[in-house]
Structure P
Amino acid sequence: MTCPDAVELIASCWTSAGNAAPLEVPETSPVPIGERLDALADTGWAGFGLAHDDLVAARNTIGFPELRRLIDRAGFGYVEVELLSNWWDETLAHEWRPQFELLLEAAETLGARFIKVGTAIGDESGNYEQFVDPLKRLTLEASSRGARIALEPMAFSNVRSIPLAADLMRKVDMPDCGLVVDYWHVFRHGTPLEDLSRTLTADQIFAVELNDADQAVHGTLFEDTRDHRRLCGQGDQDVTGFIRTLRDIGFEGPWAVEILSNEHRALPLREALESAYATALSCFPA
């Protein structure tokens, strides 16, 4: 299940979700989980991600132990589970706590690398330090279940800046808490690659997500990220330069590929996975 030249690629949850998208109600993929895993295995992926609603569906149908059996049978080396928000607000614990419990159960049973968390869509927080103590509490609980916490800064959310998020990780100062570095959010936030080199350390990077986009934003930032991402190397961004930058920092993979677009969702699943895989691999330096 490895790629040429030892590059291992993970299909992030939306890459293999078929005709499903973030903030739909529900966000559940129409592709049965067994069929989805077969398509991922047949197209060469080393691992995959699942979103919360797909995890609910899997638990309520085949169950997590059976899903783990299918994962092991297919030989996948990596599993990711996501996404938790509002974890810093105890007044909303009645909403996020059940989601966190399910993600913990999934991570523990499926052997996930981490639980991905984010912050709310809205204005950037003027004080990233407000997230330090909540992240410590979340990480302690995850660690007790053998899991890690990975925060993804997003260009339209409360935590947007990778350099400031790297400083946040230094304040949290826990080996089981790190970052997801998604290239789309890096360039849409306007962060130069040299700022990543200056501020990030390899131990802070739990995952890297590859994708591409046009120079111009289509609609709102959220509409652009959900409906108009491009396959790696088919947009206007420097995907190869980003990969070189992360490698120079010390990150060696595995590398996730996160493609969301109207065109990607409209394709038959195997064709979509083949295109996402081949285009991502083509961006790696020889």
Structure Q
Amino acid sequence: MIQTPTLKNWIFLITLGIIWGASFMAVDLALTSLGPLSVAAGRLTFGAIALYVLMRSRGARLPPLGRVWIYIIGMGIFTNALPFSLLSWGQQSVPSAFAGVSMAVVPLFTLPLAFLFVPGETLPPRKIIGFIVGFGGMLLLIGIADIQAALSTGTLLPKLACVAAAACYAVGSILTRLSPKIPQMSFSAGGLLVGACISFPLALAFEGIPNQITVTAAGALAFLALFPTALATLLLVQVIQSAGPTFMVQVNYQVPVWSLIFGVTFLSETLPPNFLIAFGLILAGLLISQSGRRNFNRPA
């Protein structure tokens, strides 16, 4: 039975927002001496090992082979391997704050997907209006009005990669919701292991074994594996089980704000004038579309 959110739930929710918001800064730091595929593979591999060990220490196991693994593999691809790689590649050219704000469009992508594939989901006028407003903010964020300038500076494709990562998270959330019910820790650990098994050989094939890793990059990679990947999953499970997914969805409003704070404060990132306007439109679209019943989506 879902209880009223406690002070502990609120502390965990804020902690998750900070951890996921800081992950984009950590990716930037890891990229100083690692390739984008290596960053994705490193965080997934070490995160999967950590979560698997914790899962086994609690007496849980991976689910037996069966239909559920179709969804676990899909989640491993669309929630882990693919978006982590796209974000790492995109952040070679765009600010970490941009990558963080682009995650705010995950619920907007989820709206039409849920309507098409999740039984019982509706698309009332408020959701359509919210989607249109948020989509306009996304186009402004990408800089679609000045494609030529974006192409000349080489930022259009990296920006699109970040938005594509948000679309991947939306697909992953739909697969998670459609999956047969199993313990969430087993499902999450399985998804991380699948993501690691995909990312690790690709990183070796295209980028090889890193020659030199700075202390800063190694520390950033360790942070990514232990906190936004492994620890965040445990906190996520705790919050959902005790307070429910509707409460958990509020983290979507925190992550972009924290990514902005970390990027500007610690990485001295400069943001274009229309950046905050685009962010405001995206948040407005979220508020309109989520004003009724809300769905849970996981950020980076």
Structure R
Amino acid sequence: MFGFGKKKKEEVKVEEQEEEVIKDGFMPVYNVKLLYTEEPKLNLENILARLKKSCGEIDVITADNNGDMMAVAFREHVVTYKDDKKVPSQGVILKAKFEYDVDKLQGALQQSWMFRDVEETVIKARHQLVITDMMAAGLEYKERLSLFQNLVIAVLEETDCIAVNWDPSEQFVHKEDYLKNVAEDCLYAAVNVRFYNVSDGDEGDMLMDTLGLSALGIPDLQCHFRNLDPNAVSNMLYNTAHYLYEKGDIIEDGHTVQGLKPEDKWLCQHEVALAGPERIVIDINPGKGFASGNRN
């Protein structure tokens, strides 16, 4: 899964955390950016036709004549508020210029393990389409992600995008890879398994985590370890992310999950994430001989 040796691995400094109110990472507004070398031409009628097939009845809120912006309401995906007021969730597509900023994109560039030559590709982009959901935070998280993915798919199938910048998981993916995989893997692009060397730990200490579940209201995962194959740990984390996505936030402190072997029972504990963004994650402890950071 990882292109080890391709580029410098990002380092993270592990420090003791003071008690404070920690953000949960939930994103009331969810968005991705589609990158282009040339200004994309939006065929609004075609996009609407695709959305009606995948998302049901749609109202057009706004759509300018130049195709620079489009906003729609999904009539069959409604959020009910405390006063029993029902509001349809919305999707927005907005054209914008793209400026390559290596400082802002560094984390995503370093952690885009599924995208070979990511830097060489992204630096060519001059335009972007920003796709955002609105009034959708109150939807059940599976419905919300599925609806958003259908919006992204409808736009991707109508435009020549060179890269997808999936903001909530801080990674870039190929258009073709996304379209090929998302039908079978609902978390493709939406969840990223990241890898870090630990700069102030013992030699051989590693940290891996997921990013993307928290944006949907589910805790992300992390594992601080040594003497284990990071590719195997990556698969374990991704499989556990799928388990959480299917079952919901049901892993409590003191529960165990299967490790790398069927007989492994790795202890779980909610903790502050060691790698940003700030959020609470489920720490998975691989036990004696494999755990780092004063774990045993």
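Since every read-out is calculated from the coordinates, none of them should be taken as a lab result. On a predicted model such as this, the values are computed, not experimentally measured, just so you know. Cβ atoms are built from the backbone, for glycine too; each structure is taken alone.
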Inset, instruction - Taking distance in nm of label points 7 Å out along Cα→Cβ at positions 64 and 272 as the quantity of interest, name the structure among P, Q, R where it is greatest. - result: Q
Inset, instruction - Taking 1.3 as the value of distance in nm of label points 7 Å out along Cα→Cβ at positions 200 and 232 derived from one of the structures shown (P, Q, R), identify that structure. - result: P
Legend entry - If distance in nm of label points 7 Å out along Cα→Cβ at positions 32 and 112 is computed and equals 4.1, the structure in P, Q, R: Q
Inset, instruction - Tell me which of P, Q, R gives 62, 48, 36 when you compute Cα extents along the principal axes in Å. - result: R
Inset, instruction - Match the computed value -7000 of helix-only ellipticity at 222 nm (-39500 (n - 2.57) for each DSSP H run of 4 or more, over all residues; to 500) to one of the structures P, Q, R, and report its label. - result: R
